[in-house]
Structure P
């Protein structure tokens, strides 16, 4: 039995942030009923990150909305609205990510919902919070990366701001919403009362930068200076970075520069005895490392560095990674099946409980696929 078995979640969200939260809750055993507008459904159904189409719709939607049921309803239509409210009466959790003000106009704000279900855990994600001059701005991942300062932590000095090539703000804020919802469910067990859990994408991505922001506040507000070359962290000193070898790339994490110099046969590196120099001379040190590492293969250097307990790794693409036993033993890929029999491969929940992998073979729903069954079970009953 999964830990959230018998927890009913009504999901009014779309795009990526809140749907990533309800995906994780579904993986933990909750029943998630995704409420979608007629005809178009979740906008994410047609939000393509590539030209890959899975069973007529976006691969992103297929990945992030597996293990859910789809209930078709127009929240502006009174009949449909009353049906959704009846679902909410029986629910444990309600989730949405409408912009501030929209949910109030629809009549699904927390004050309204808690009157019909006082024990509800009400979870919401906004872009920039519900107050202040930015509250109506669109909560889109790249925009949040750009505004939050994150893009100045990636890439090399002089190359301009560099975004992370994933919807990192969406997924982080979804993870924070899951944490808040689970805490609220635990609190309900202790007090019998529901609560409202609010997360903003901006706060999530600022929290993600806690190390660098704390450093900024305590180093006199010095400007963030990324390494000129081989950058992997704006603040960490040498050797932290990615280096070209004769047949690929190698990453190096923290380590003693003189010791690395001995291992690699570069006497110039042994001169940097003071830890402070690994920071204020990091570009010079990185250039010396790069020159040495370029002369042999990644495998050669790994055979020297790993036995010496130097933190290093070969830089791999997915073709290489997926063929290795270290990946295969994780059993991270699962096959899921849609209601029409269409099958596709995607990732599984990364959480194990009591050693058990949490899997479900239920693929993403067709628009409104479960509407009639839900009506018969939960509304007309």
Structure Q
């Protein structure tokens, strides 16, 4: 059972954020991913959506998979939330939204800078009505500067931030990651900031404004390599021509083809690998520095040798010797493995109309317990009646901003 808008007491057995109300204006991926994490931790998340169309992500297809009439992406990232469909340009609907905002613990959005000001729900106005609110926002490029109005789209941010020069082989050109990684990073950073502000509010009563940009998140994600760049005379990363996996690490770091699959190798002694794998050509690279300065030729030699036997055969030799290595699994093989099954990482959720689907659970455990919820994604506006009924029982909130 979800807490009412006026309920704030949390029982000892509750999730950490039980009793907290999050009003989420965000759409697409970055903001909704942050709201999903807050929901997983127990917050009540009310998703503000446009009537008729809703969150654009409902129709943003990453494949030809349609689940219950809408995008699989929407269902994956918006489970465990409520949907309140309102027209933010309609005065009656705006008044209802203000009733929610006056009681919200967290308000968040991922519109471009200036949009919430035009709609009338920016931090200054919300804070004036709800002084202790924690307000979060994600932008593409920050609130200032010449890029502030550019679209905050994941591929564009990967490209601008330098991230695409770290993956792929040297002759492959820039290579983007196969996930909307910057969206997810920005969402994680927003969730961190919101949680930190909630802790501060619990101590001092003060709310606050949390601002995250996708560009800053993408840049921070590269803190390891960026720090190297700053202290290496400004030398740009150089990927290996073969089996590149990290532009700043020497051989054998990479993924290699075997006779029946692929094998991942992390850091390790080249001569030791030569001995274990029965590859005499590797024995001559005895100097530690050679693993970097001659990494292309080492990787080429290693790649040719590893094709001569199966992944399982190599693992049987390397794992007992405590070499950092792994099979390269596809999702079907991962899901079938007992090592993954032990994690209970998959859960089934149910929508209000009875539609069920399998998806991931929150990866966090608290006090040894999994954070799960059987609540699926909301249909557009499905919670309007219940939310309006709740509001009707409350004293009118101030909304004269």
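Worth a mention:
- Top of P, Q by mean count of other Cβ atoms within 10 Å over residues 269-276, largest first: Q
- When volume of the Cα convex hull per residue in Å³, for residues 109-260 alone is calculated for each of the structures P, Q, the largest result comes from P.
- When distance in nm of label points 7 Å out along Cα→Cβ at positions 285 and 333 is computed for each of P, Q, the one that comes out at 2.4 is Q.
- Here mean count of other Cβ atoms within 10 Å over residues 37-44 was derived from just one of the structures P, Q, and that gives 16.4; the source is P.
Readers should treat all values here as calculations from the given coordinates under stated rules, not as data from a laboratory. Remember, it's a predicted structure, so these values are computed and weren't measured experimentally. Cβ atoms are built from the backbone, for glycine too; each structure is taken alone.
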